[in-house]
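Structures for review follow.
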Structure P
Amino acid sequence: MDLETLSRLQFALTAAFHYVFPPLSIGLGILLVTMEGWYLCTRDRVYLSLTRFWAKIFGLIFALGVATGIVLEFQFGTNWSTYSRFVGDVFGSALAAEGIFAFFLESGFLAVVLFGWERVSPAFHFLATVLVALGAHLSAVWIIVANSWQQTPAGYHLVETATGRRAEITDFWELVFNPSSLDRLTHALLGAWMAGAFLVVSVSAWYLLKRRHLEPSKKSLRLGLVLAALSSVLQLLSGHGSASGVAVNQPAKLAAFEGHYPASEPAELYLFGWVDEASEEVYGPSLPGLLGWMIHGDADAAVTGLRAFPPEDRPPVNLVFQAYHLMVALGLGLIGLALLALLLDLLGTLERHPFILRLLVLSVLGPQIANQVGWMAAEVGRQPWLVQGLLRTSEGFSPTVGSAEVLFSLSLFILVYLLLGALFLHLLFDKIQHGPEPVEVAR
């Protein structure tokens, strides 16, 4: 493989592994605030027990997220030096804001959350939990802002330097509120809420199947299902808004999402299928005119297709098509499962349906896969651009790093991440085996 492909594979691997953890910490943070807040309101010690249990798991997730996130920042300099010079002024501002306003807030107060139970007042501990959850969300804000700028650049101008062109900020707030940032932030945060909610749902359902920790499991299952159902339904609405924005700002990406080739014709919506990129045909069931209706409110409206762009400016269509449709299918499935399980739980009959409980145990995988393929569709769908319309991927990698060096480091990353993944799962399962511990004395 050539240098560009190897560099992209390495960054994709490290980014995908890292992205397992931030969504879990964001979604779990919401539930920690809910559990501890409910304890303070009701003085029901079961919620205190749940908060302590899930705080330990949050700490484990946070540690892996930090360790894997640092690697990504180093790769900007080692594997993507040309890209780093081009976007350094833009990314420097966003990543500095993430460190100052988010990471230090989250990491600083996490120590209080984990170790301050007997050392600070209940009110201050709850405040620390709120600030940890807020820090996790703020971290996502600045990362999404930086990534969205690559998709829809705004608030910048280009300058010539001794090392080539680079983008410099002219309006910081225009950069922050670039055309895609709010849509993409909403979509990412709701995906994170789903990841955290279904983790809690999965563990709670497993306890119910095993007839262990019944009282805390029933309470945590209901809290998880409420957040899972709410975030899943909102995600459907968010996804529609995000796709409409892509149609305006990145029409080639939207055309790849749906395998739409005609330059300007009404477009069908494919339920699933296979794209033959050589013949520019899609094989699969479709609903005529539905894509145009969803975007423009008119089934006869023309939708910009891939033939409106030169072949060298089109993304890998079939990969983007499959990733996008898998994300949508998983999202719809999770909506149905969450709403059905919540209804059964409210009726008090969920425990009589072991098949549904088993599905809930497996449901933890759904948001993770959907998040991964969603990012794949978004990032591969932007190709061949690193920064839309400004810098091609083929221009962004480090020319002084050889293919053999990247292949060697990629092999090491695969080995290390396999070990890290195994360690994470071992520690996670160990904590789950122990479960929530009863709190004998109310705080």
Structure Q
Amino acid sequence: MAEPNGINERQRELFIRKSTRVAASYLKRAKALSEMPDAAKPFFDVLENIYIKLTDIQKPEDMKSIGTLCVMVPAELIYAAGAMPVRLCSGSYTAYSIGDDYIPRDACPLVKAVMGFAKVGALPAFDNCTMLVAPVTCDCKKKLAGVMDSVKNFSRKNTVPLHVPPLKKDDADTEVFLKELYRLIPILEKETGVQITARSLAEGINMVGNAQYEMSEFLKFRRHDPALISGTQVMAVMNAYSYMPVNLWAEQMHRLNGDMIRRLEQGHFVSRKNQPRILVTGSPIAFPNIKIPLLIEEMGGVLAADETCMGERGLYDPVSVIDPSFDGMMRALASRYIKPCTCPVFVDNSQRIYRIQQLIKEHKIQGVIYHVLRGCLVYDYEYQLMEEAMGKLDIPIIRVESDYNEEDVEQLRIRIEAFIELIKLKELKKEA
């Protein structure tokens, strides 16, 4: 007999079996790419616990989980309310296939996967969120926030849309987002029963700032050529951030940085000096859909950097507090989450080109793979601008459109392998 959401127990069991098997396969492939640093293993354990063992997030029992759908939800504000932000963005093809029955055909797979997990109710990390904050960054997420109320597992939860201004150049644009953050405060306080004070907000900013500091230290090691760690493994580390309390993630990143120092001192590298160094940008790469990073490195490339919202983007720019008053810190939060953000949701996104040019120089990038999830129009719009910018730098670029399904893997493998060979040939011509 079908449940109110249209999923019966037999279908739920099949869903769990398939989704855990796929997640386990991707984790195994990522681990097998190269010898993984010991300090990276706990991050993999987190992904295993969430997606394979189906356990809840390891956090204090009295700490509530607040679901988010974007890096533009200030984690500092949620921690200030005594709760933990949990990114609900998932790359599960199994969940996507369920969500496909409830979301329009041309919607992006990420939104379908979120809906799929909500319908089945098989992922405690998602189901135990007591509230959902959904920035209105695209039409798909806007409508998802609206239809979540129809889902049994979410119908009793508060879904809060967060308006994001289309412009970010002027102070007036930041003021729009500041008002949204002030509107969010009493909603968070009511949900958690904790008042957000100047002290708790400062503590939240410091907690996330510690993680950003450890990330900035780690990026120094990631720039090294030859590579000290597989780029796919780095993507797993960054995805684990979504399911770990920020202080624990920062502590483990500190240990990982220690491993990087030892590897550098011992000359322990995971790539050769002449392997093509590739940057991935575009649509988010959410676990377990890490097939693009895997194919890059299985085909002989080095994933040397990324500019994605499930990767480095969420942590590369800390909050800069000049005025320590409550309003001063709130303004610093609003400014941090709007002005440096390179998401294509903004009308003018020239900062993103500049950021990628920086990454190319810092990480010695030789080629760019522009990843577009099918139906992700905001990223697809910007490919032409990116192609023109890369042409001026004489950096090869390829647009790769994919879904969460497994059917396009061989086609992607052929294209990515050919792109890597093109980079090799280009470098050989330089040396000749």
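Given a computed value of 0.10 for FRET efficiency 1/(1 + (r/R0)^6) of positions 151 and 271 (r between Cβ atoms, R0 = 30 Å, to 0.05), which structure among P, Q does it belong to? Kindly include the intermediate steps, with their values, before the conclusion.
Values: P: 0.70; Q: 0.10.
Considering all the candidates, the number was obtained from Q.
Could you figure out which one of P, Q the value -0.86, -1.11, -1.31 for log10 I(q)/I(0) by the Debye sum over Cα atoms at q = 0.21, 0.25, 0.29 Å⁻¹, for residues 79-142 alone was computed from?
This value belongs to structure Q.
Out of P, Q, choose the structure whose coordinates give FRET efficiency 1/(1 + (r/R0)^6) of positions 311 and 415 (r between Cβ atoms, R0 = 30 Å, to 0.05) equal to 0.20 when calculated.
P
Given a value of -16500 for helix-only ellipticity at 222 nm (-39500 (n - 2.57) for each DSSP H run of 4 or more, over all residues; to 500), point me to the structure among P, Q it was derived from. Present the calculation step by step, with values, prior to reporting the outcome.
Details: P: -24000; Q: -16500.
This figure was derived from Q.
Once distance in nm of label points 7 Å out along Cα→Cβ at positions 103 and 183 is calculated for all of P, Q, which comes out largest?
Largest one: structure P.
Assign the value 19.3, 56, calculated as Rg and Dmax of the Cα atoms in Å, for residues 47-302 alone, to the correct structure from P, Q.
Corresponding structure: Q.
For P(r) over Cα pairs in 10 Å bins from 0, in percent, the calculated result is 4, 19, 28, 26, 16, 6, 1, 0, so let me know which of P, Q that is.
Checking each candidate, the match is P.
Bear in mind that the values in this text are calculations on the coordinates, not laboratory data. Because the structure is a prediction, the values reported are computed rather than measured. Cβ atoms are built from the backbone, for glycine too; each structure is taken alone.
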